[in-house]
Structure 1
Amino acid sequence: MNKHILDQSVQEFISHHLNDDVHKIAMSKSPFKEVESRELANQIAAKNKSARKLPEWYNHSCIYYPPLLSIEQCSSETTAAYKAKLPIGNSLIDLTGGFGVDSHYFAKVVSSVVHCEINPELSEIAAHNAGILGQNNIEFLATDGIEYLKNTTAKFDTIYIDPARRSTSGKVFMLKDCTPNVVEHLDLLLEKSSRIIIKTAPLLDLTAGLKELKYVSEIHIVSVKNECKELLWVIDKVEGLNVKITSVTLNETEKHFSFYKGDEETRETHILAETPSGYLYEPDTALLKGGAFNLIGLTYGLEKLHLHTQLYTSEIINSKFPGRIFRINRVISSGELKKEKQLIGNVIVRNYRDKAENLVKKYKIKPDNHRFLIFTESKKDGYIVIDATIEQHY
């Protein structure tokens, strides 16, 4: 950590060049003897990256930014604030502290937080920023979190861990393929705490994760703007708990859809027997990740278009629904589609026989900000196109 970056003249340079080309700055001669051009470029790039993701950091002066990759990999303030609802008790240890965003938000609700970070410089950076942000109930340790747990006699009410994938190849991975290996050290974590919160990438399959872990009480599927950001696995040392799965959308308003594992298998939703009319409902990706397709319809009083089409319809609009809602203007059959001219709308494909980009070219469809053409399949009419207007965004 180069503390000269915190000099007033350097900080003023960073603020004045936020809109400049960082590549040019990196290649130019630094105006400061103690700070290299590449360091200036990184501070500017990382600060800009934080503007929306970490506004509390961005809006404070004298924040020290780590390499850009750390900013890209850390939690956003939005998701960190949601995670802060999950700890129990008064003490928490963050075993993979990183830039310190999650620890910062945990410290707002927990009396004492221990932040472990194996990278000494990143630990020092997080500690400095905590002081700037006025957070004085976090202890920063530049150490391996798992090794610290092995050697300390202390116990914590909550343990938080964000294991990193060791391999980036392929979309399927397991917890045992991550570092730290949560599966290998699960007994240690259970010995040292009453609750464990594990953050994983959304690619992790829910069934696979449940097979690797034990005592899982809750799974939280967190989405922002229809992008699944993370899975949160809550482990409590209680036998026989039924796993509660919550899909949460963190947009202008926070919405939840919860059910218990196994409920989906005992319920059946209604399949629409008529041509769709009224409103069309497209579930947020967090709901789709949960897999409770029948319960979605039953919870919000909707009918599915088709057994294998995860789109729903109703004659009324329900703004509590976590996802997009469209007003159906008309329904075009596959036979009528070839006769259509000047089709306008953003194309969505759900359970259809072609890809969106192919359909746009084939039918020369022009985009529109508010209108959508939804290519899908319904029980009554087979393959159809729904011409619709957006009523509710994510």
Structure 2
Amino acid sequence: MLSFQNLLTAIPVVIAAGNVPAIVGEAGIGKSALVSQVANQMDAKLFTTVVSLSEKGDLAIPVPPMSSASFIKTSKFGELADIKYGYTHTLIEIIQWAESHPNQAIIWFLDEFNRGTQAVQSELMNLVLQRQINSLRLPSQVHLVLAENPDVTMAGFEQSDYGVTIGDAAINDRTVRLVMKVDATDWLNWAATDGHIMPSVQRFIAENPSQLSPNDHDSDLYPTPRAWARVSANLNQLAKLPQAQQQALRLDLLQGDLGVTVALSFEQFLRQHQLGLSASDIFGQKQLTPETRQLFKAASIDQQQTIMAEIIQQADRYPLTDPANATCFNQLLALMPSDAQYAVALKLAEAPKLLEQLYETAQQLDAVKQLYETLTQIGLQNRP
């Protein structure tokens, strides 16, 4: 599988070799944005046809003769009509652009190629295989690029459930399949340019890269890079409303793009950052400041538990075996009511490797030993 950045290099290589790239990737992964950037990189004019919206005959429609000269009379067999073809406007624009810009490369992007019907795909075969439609030949400066969703016949996508039409073997044999993967680093680099994505969304993905396109999601709605872009746009508009309306609408808007599971996680993240009490905020200070202590104490029990759960989730990034982190965590625990402390201890118990690391490190570091003893005492006090 190739990342966005790798494909920016690979696609021009395939085109320069005289071949047709076929980009395969999940819906919403950024295939269209990729091709647009490739076109900019190559200084090429980009034309796009969404194959899933095409019907048979859209590329070249037979039209009746336009003049008497188009009728052929025979001596014995009657009169014949010399049928011509009317071409789709996109193809007309491509030919006109090629004539007026003979030295500029042209990319014709056939998006959602395998979501078109078999009849439409067959009609496009001559484009890919022969670079020809009826008697019309594509100019040499026109380069075809295909994009497809995975189907069950593709290696690595045996569990795919997209409603696609499995491609013809001749197409597969004449194109270079380039499988695109989700890469959080690539996406964040793009998100940070020209204000594409708002900072809170960028920060969430930076701290939770697997949530850009998670494996664990709802069956009907789930995050994709494209969905996160919609989330950012919606939140920017939502911010223009009064605070009460924002709070009333935000979760439902998030669920409409991300599904319930990921929307709840992101909503918790937003609430934490509104308090200024994320894991990075707390541990970045190396000690619990009076301001942080006051904010945490004033937060609701649910908010406190959410903050502590995030700290546990990010133990790889902010290890509790670090003395400063252990001290901060212990001090936060002390600010919580006993039943909430027990809930945090249970959350830690769900990460046995983390408890084992705490136990081992507690033998050498006093701060970690104090945290481990606190957790042990919480467990004993709440034993049934």
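Suppose you compute helix-only ellipticity at 222 nm (-39500 (n - 2.57) for each DSSP H run of 4 or more, over all residues; to 500) for every structure in 1, 2: which one lands on -16000? Show your work: numbers first, answer last.
Working: 1: -7500; 2: -16000.
Matching structure: 2.
For which of the structures 1, 2 does the calculation of Cα extents along the principal axes in Å return 71, 58, 35?
Details: 1: 71, 58, 35; 2: 109, 46, 42.
That value comes from structure 1.
Comparing mean count of other Cβ atoms within 10 Å over residues 17-24 across 1, 2, which structure shows the greatest value? Please list the in-between numbers first.
On the way: 1: 12.9; 2: 18.5.
By mean count of other Cβ atoms within 10 Å over residues 17-24, the leading structure of 1, 2 is 2.
Of the structures labelled 1, 2, which one yields 4.5 when distance in nm of label points 7 Å out along Cα→Cβ at positions 25 and 241 is computed from its coordinates?
Numbers: 1: 4.5; 2: 3.2.
Computed on structure 1.
So if we calculate relative contact order in percent (Cα under 8 Å, 6 or more apart) for every structure here (1, 2), which label has the highest result?
On the way: 1: 9; 2: 14.
Sorting by relative contact order in percent (Cα under 8 Å, 6 or more apart) in descending order puts 2 first.
Can you spot which of 1, 2 the value 4.2 was calculated from, given it is distance in nm of label points 7 Å out along Cα→Cβ at positions 185 and 281? Present the calculation step by step, with values, prior to reporting the outcome.
Details: 1: 4.2; 2: 2.9.
Structure 1 accounts for this read-out.
Just so you know, all these numbers are worked out from the coordinates, no wet-lab data involved. What you see is a predicted model; the values in this text were computed from it and never measured. Cβ atoms are built from the backbone, for glycine too; each structure is taken alone.
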